[in-house]
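Every number in this text was worked out from the coordinates using simple rules, so none of it is lab data. Bear in mind that the values here come from a model prediction, so they are computed numbers and not experimental data. Cβ atoms are built from the backbone, for glycine too; each structure is taken alone.
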Structure 1
Amino acid sequence: MDAALRLDDVNKRYGAFHAVKDLSFAAERGRICGFLGPNGAGKTSTLRMILGLQPVTSGRIEILGAEDGRKVRDRIGFLPEERGLYKKMTPVDAIAFFASLKGVPAGEGRKRAREMLEAQGLGAARNKKMKELSKGMAQKVQLIAAVAHRPDFVILDEPFSGLDPMNQQGLEEMIRGLADRGATVLFSTHVMQHAERLCDKVVLLARGRKAFEGTVAEAKATTRQFLELEGDIAAGAVTALPGVSHVETIHVHGPVKVLRATLAAGAQGQETLRAAFVQGLDVRRFELKAPTLHDAFIHLTGDDPDAGAPRQEASA
């Protein structure tokens with residue numbers, strides 16, 4: 001498939017610090033690609049190199065046929081992690097202004113702004129000052145401002161940060177809409193649930209290196225099903241059950257524990273449960289679970305993508 005973005009053996013050093021190490025991956029045209037990893041994994045440095053804001057130390061980047069993102073910047077939309085719009089501007093003015101920087105005539109920019117605000121349920125707020133909007137509303141306006149010029153490639157850096165579930169859902173719909181009209185979307189996040197719902201493919205990054213590239217299903221297939229067991233159960237007794245490869249304690253409350261038993265390849269959870277009951281283990285609750293993308297990430301990288309992430313207050 002034709003790639004809108006391709007990185008080949010890209011490295012980035014800051015003095016002695018090696019931030020990005022031999023990174024290669026591609027993002028196909030018209031698809032949503034998740035660029036995933038914990039804070040400090042090298043995601044932001046990579047995005048800056050893709051945009052041409054920082055030079056590569058070695059390797060090669062090609063985006064929309066150019067080796068320097070600055071040469072095709074009018075075809076790129078970028079939502080940075082650091083948010084900020086002019087507080088005394090209205091949403092219509094702000095969107096039209098940013099569109100004008102990408103070559104959209106003022107009248108057309110205002111028309112697009114009104115249409116896009118209306119589509120996102122923000123029509124009544126179009127002539128309010130930005131400082132009067134909630135954080136969630138302002139974040140939607142900033143995303144609209146980043147894509148009002150109808151870019152071919154869109155880069156979103158932690159776009160869901162601080163949003164409540166309702167606004168997160170609206171933002172997901174906007175991102176799907178961008179891909180539906182043919183844009184390529186690369187979004188960076190440490191929140192696996194969004195990537196699991198949205199992405200055609202994912203690139204997992206850990207400590208500056210690529211740990212995985214492929215579909216969400218392929219990522220989840222690298223790890224295994226697990227049983228969650230609750231009761232007055234010794235971890236050692238669960239480890240001895242047939243089909244169990246690993247056991248970890250999730251929660252302890254007095255004698256009652258919640259244990260997570262990872263099943264070996266090809267093992268059947270029903271057989272493991274049957275053996276638990278035959279042996280008389282005090283199992284009060286059990287649940288057979290398929291692995292999530294979060295589970296796959298920990299399995300593939302040894303990192304927890306939520307580790308060290310700042311606590312965000314949800315905003316309406």
Structure 2
Amino acid sequence: MGHYVLRRVLQMIPVFFGATLLIFLMVYSLPGDPIAAMFGDKAADPATVANLRHQYYLDQPLWKQYLHYMNNIFHLDFGTSFTGRPVSEIMADAFPVTIRLALVAFFFEIVIGLPLGLIAGLYRGSVADTLVLVLTLIVISIPVFVLGYIAQTIFAINLGWVTPTVQDSKDITQLILPGLVLASLSLAYVARLTRTSIGENLRADYMRTAVAKGLPRPTIIGRHLLRNSLIPVVTFLGTDLGALMGGAIVTEGIFNIAGVGNVLYRAINQKEGPTVVGIVTVLVLVYLVASLVVDLLYAVLDPRIRYA
């Protein structure tokens with residue numbers, strides 16, 4: 001196991017450098033001068049512009065800018081935004097908010113998506129199975145921003161159960177509705193993926209053997225069927241945790257949540273290169289770590305899997 005983890009960590013290094021290089025080149029190759037954008041319609045003093053370009057290392061070739069950025073990253077310095085605030089401080093404020101929102105959404109995926117998929121898979125062709133398929137298809141067909149406004153109108157404005165916008169992101173109860181909206185698409189995929197996996201494993205030889213041995217139904221489902229069926233679902237859930245954090249822009253905008261999505265959206269509009277690259281770099285790390293954890297969970301779910 002130790003050798004496998006070391007090998008995977010070594011494989012993550014070129015992936016990290018490649019991903020950050022692409023992100024850096026795409027962000028800093030965009031047309032327009034971010035320094036000029038800072039002054040808006042006002043005429044900027046050429047000496048001031050030159051000084052700012054030198055301060056943010058923008059007067060150097062792109063490859064030198066990237067090497068300078070990576071050198072700072074290794075010293076845990078994500079640079080300074082064009083407003084003069086350290087990017088690390090911006091992320092320290094935004095990331096905890098998005099992490100809480102993503103965890104709430106992740107919780108809904110597990111406690112709603114998995115049971116729905118399990119029921120649909122065990123009773124294929126039944127009314128319950130048809131209902132799950134129809135409901136998940138409806139959720140998949142509706143864009144997230146439409147679903148968000150519908151949920152906000154019904155539960156916040158009409159029923160008054162929650163506030164239309166999140167006033168305190170540290171209050172988990174206020175994140176329930178946006179978390180459910182954020183999880184809606186992934187929840188539907190988890191349910192359908194679980195249903196398909198359960199249906200395939202029900203026809204496997206080991207299931208017929210377990211039934212022939214007379215094992216109790218809860219044991220057959222919990223110890224044999226569910227554990228083997230969860231491998232593709234765990235793969236999806238592991239990668240989706242990073243996607244929830246990176247894809248929260250629409251949900252955070254609807255519910256006025258000051259998280260990573262909101263900050264990233266404003267930074268892109270204002271051509272805040274250091275902020276955009278810093279946030280996306282952290283998201284790349286989240287994806288890589290989540291992928292490693294998922295691979296290690298395979299051996300927990302299926303004892304036949306061994307890592308050399």
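Taking 1.7 as the value of distance in nm of label points 7 Å out along Cα→Cβ at positions 5 and 29 derived from one of the structures shown (1, 2), identify that structure. Comparing all candidates, it corresponds to 1. Tell me which structure, out of 1, 2, gives 31 once percent of Cα pairs over 19 Å apart, for residues 237-292 alone is calculated. Clearly, the read-out refers to 2. Among candidates 1, 2, the computation of distance in nm of label points 7 Å out along Cα→Cβ at positions 141 and 229 that gave 2.6 used structure 2. One of 1, 2 was used to compute Kirkwood radius over Cα pairs in Å, for residues 61-220 alone, and the result was 16.5. Which label is that? The structure behind it is 1. With relative contact order in percent (Cα under 8 Å, 6 or more apart) computed over the structures 1, 2, the top value is the one for 2, the highest of the group. Between structures 1, 2, the calculation of mean count of other Cβ atoms within 10 Å over residues 69-76 yields its largest number for 1. 23.0, 75 is what came out when Rg and Dmax of the Cα atoms in Å was calculated for one structure; which of 1, 2 is it? Structure of origin is 1. If helix-only ellipticity at 222 nm (-39500 (n - 2.57) for each DSSP H run of 4 or more, over all residues; to 500) computes to -9000, which of 1, 2 did it come from? Among 1, 2, the structure yielding -9000 for helix-only ellipticity at 222 nm (-39500 (n - 2.57) for each DSSP H run of 4 or more, over all residues; to 500) is 1.
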